[in-house]
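Q: Okay, got some structures for you below.
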Structure I
Amino acid sequence: MDAVGHSATPLIECREVTKTYRSIWTGRSQAVCALRDVSLEIGAGTIVGLIGPNGAGKTTFLSLIAGLIHPSKGLVRVGGHPARSIEARELLAYVPESPVFLARYSARAVLRYHAALHGLSRREIGDVTERLLKQVKLREYARRRVGGFSQGMRQRLALGVALINRPRLLLLDEPSNGLDPIGVIELRRVLSDLRQAGATVVISSHRLGELEKLTSEYIFLDKGRIVRFGDEAASRQEAFVRVDLLPSGAGINAEQVAPHRLLERSPTRMRIAVTGIEEVPDVVRRLTDAGGRITGVQLESEDVEQAFVRLCQERAS
C-alpha cells in the first residue's frame, strides 16, 4: 500500500478501491472504470498534490473520500471512520471545481447560512463569518450578491465555507481556477497555515508549478490506477546542462556529446542530459573538443510539470 505523509495513523485510508460507472440504458458493456484497485494511506499534517491527465479519476477519487459516492468495491476510511459516516464528514470539507451558490444571496449571507448549518450560536456565526471574509479577502465584497461574482471570487467564497468547521481534512478540486496571481498567493498562504495547524490538504490541480511551491508529496493517477509518481520522480528526475554557445558551434551533433543525451539544439544553445553535477566538466570538454565556443553553462533539473509530462508520454508510448 502506498503511503503519503509521515503520520503513524493515516487520516485517509483506501483499500483496493474500485469505482465503476454504469448506465441503466447502456448496460454493463458500456461501463466505465474510473478507479481500479487503488490502495493508499495519507497521513495527517501534509499537503498532497493529486495529478494526472484528464479522465484519470482525480475527481472520482476526491468524491469517494468526501463520501459523495459509493465505491463499487473496496474500503475508504477518513480518520478511521467509513467515508460516508457522520463521523468522517465532521472531519473534512470539500471544495468542488465549480462551486455554485444561490445568486441572490450576498457573500456574508452565504457564510452565515453555512455557519448556522454547523450548529453555531448567533454570536459564533457573526464572529466566524467576519473572520472568514477577512481570511479569503472578500470583506469589501461582503454585501455583493454572489450572482455578480467572478469565478475566482466564487472559489474564494467556497474556500471560506469549507473552513467554517476548521476541518482536519480539506479536499480541493482545481482550487486556483479563475484566481488572479494575488489570489493564488493568498490561497497558498491559507493552505500553508492549515498544514502548520495539523490539517491535511489534498489538491487536484493542473497548475503543477503552483503545487510544487506547496508540497513535494504527489499521487499520480493514470487511467484509474495509482502510479508511484513521488518515488518515481525522485529516483528518475532528469537533470540537464544548458550550454550557451556562439553561433559557430551549431554544427555539433549528438555523436560528439555521447554518451550524454542531446535534448535540444539551436545555433546558440544546447540542453544535454546528465545524472549530476559531476558530469558537467566532461560535457564541457566534449563540446570544446568538437569546436564549440561556450559563453555560459548552467545545471538545471526537471520541475514537477516537466517530469509529469515526460512520465505521461513514456506511459503512452
Structure II
Amino acid sequence: MGMQDSVSLVLRIAVLVGLLFALLVVLTYTGIVKCSALPGWCSVYWTIFGQPKILIVYGNSGLGNPELLRDIIADPITGTGIRPVMMHISRIGLGNLNQFDLVIVERCRKMSSRQIKMFVDYALAGKRLIWTGDAGVEVSNEKELVYKDEIDENAEHIPLNPWIRKLDSEYIFLDELLGVRYIGNFCNLKNCPQGEAISVGLLVPESTREHPLIKGLATNLSLYIFPNEDFAVVELLANVPTNVVLSLDFGSNLILQSGRELGNSVPLIVTSGIGERVAYYAMPPEMFANPKLEEEKRYYSIPLKMIKGMISG
C-alpha cells in the first residue's frame, strides 16, 4: 500500500469516527441512548456540553416540597451534586425554560392555559420534562376549561379533564403529553385517617426493575403517606403510548367515595415520548423520602434515580 493510499485510509477512518461520534451525540441528546450506556460517556458528554442544568418550577399551592427536592438532588454526598435552579411560575417564560436541560414542575396546582402551553411547547421541542402530582389542575379562569358539549353538542355542559385547556381558539392537551388523566388527590377521594403516616399499598415495578428511574429498587416496599402530603390518582389514556414504570397496588379494589371503582392499582410513575423524555410522578418524588417518616420507610433512590434516569439513564 502506497503513502497516498495510507493517507486516504486514515482520512476515511477519521471521517467514519467523526460521523459515529456525531451520531452518538445526537442519540444522547434526544434520549434514545442514555449516556450511562457507555462507560465514561457521561463525563465526556458533560465535559463537552456542560453539566446538565436543572430547573424546578413551583407555585403557591399543590402537592410537593420543591425545597426538599432541591436539597436531596444537590447533596454532594448522597445526591447528585447538581444544584437545581428554583423559579416561581410567575417568573417563567419559554425563554427561561429553554436554558435548561431538565424542568421539574411541582407544588403548582393553579396554572393558566398560557403557562401550560409553555411547558407543552418546551417538551414538544425535545426537552426533558417532569410533571408531578396535581400541577396544573386548577385554572386561572373558568373560560380556560374545555367542556364536553364543545366536542359533542349532545353531551352535558361539564368540563373535561383540567389538563385539557383552551387558549383563545387553540386547544392544549397536556394529558396527551403526560399519557394520563387526572382524577383527584387520594385523600380527597378516600377518607384518610388523621395523625400518623399510613400505608396505602405496595410499590410495584410494572416494566422492569432495571428501568433507569427505579433501577435497584427493592421489592415489596410499602408506600407511606401523611394525610396532608398525599398523591394524585390518575388513569392511563388508552390512545397514548406510555411506559408505566411504577404502580401502587392497593391489595383490593379501590372504590372512591363517589362509588367509582378504579381496580387494584394506579400508576405512580409514567413515561412518554421519544426516548422517554417526559415523565409524570403522581407522588412528588421527594415525598418518597419524606423526612417525617422513619428511616426504613424512606426511599431516597426514587428522587435520585429520577435525575440520573432522565439525564443519563
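Laboratory data are not the source of any read-out in this text; all were calculated from the coordinates shown. Predicted model, so just to flag it, every value in this text is computed and none were measured. Cβ atoms are built from the backbone, for glycine too; each structure is taken alone.
Q: Distance in nm of label points 7 Å out along Cα→Cβ at positions 10 and 258 was computed and gave 4.7; which structure, I, II, did it come from?
A: Of the structures listed, the value fits I.
Q: Now, a different point. For which of I, II does Rg/Rh (Cα atoms, Kirkwood Rh), calculated from the coordinates, equal 1.08?
A: Source structure: I.
Q: Another question, if that's okay. So helix-only ellipticity at 222 nm (-39500 (n - 2.57) for each DSSP H run of 4 or more, over all residues; to 500), computed for just one structure, reads -8000; which one of I, II is that?
A: The structure behind it is II.
Q: To continue, here is another question. If we compute distance in nm of label points 7 Å out along Cα→Cβ at positions 146 and 242 for structures I, II, which one ends up with the highest value?
A: Largest one: structure I.
Q: Which structure, out of I, II, was mean projected area of the Cα convex hull in nm², for residues 58-217 alone calculated from, if the result is 12.5?
A: II
Q: Going by distance in nm of label points 7 Å out along Cα→Cβ at positions 106 and 138, which of structures I, II comes out largest?
A: Between I, II, the highest calculated value is found for II.
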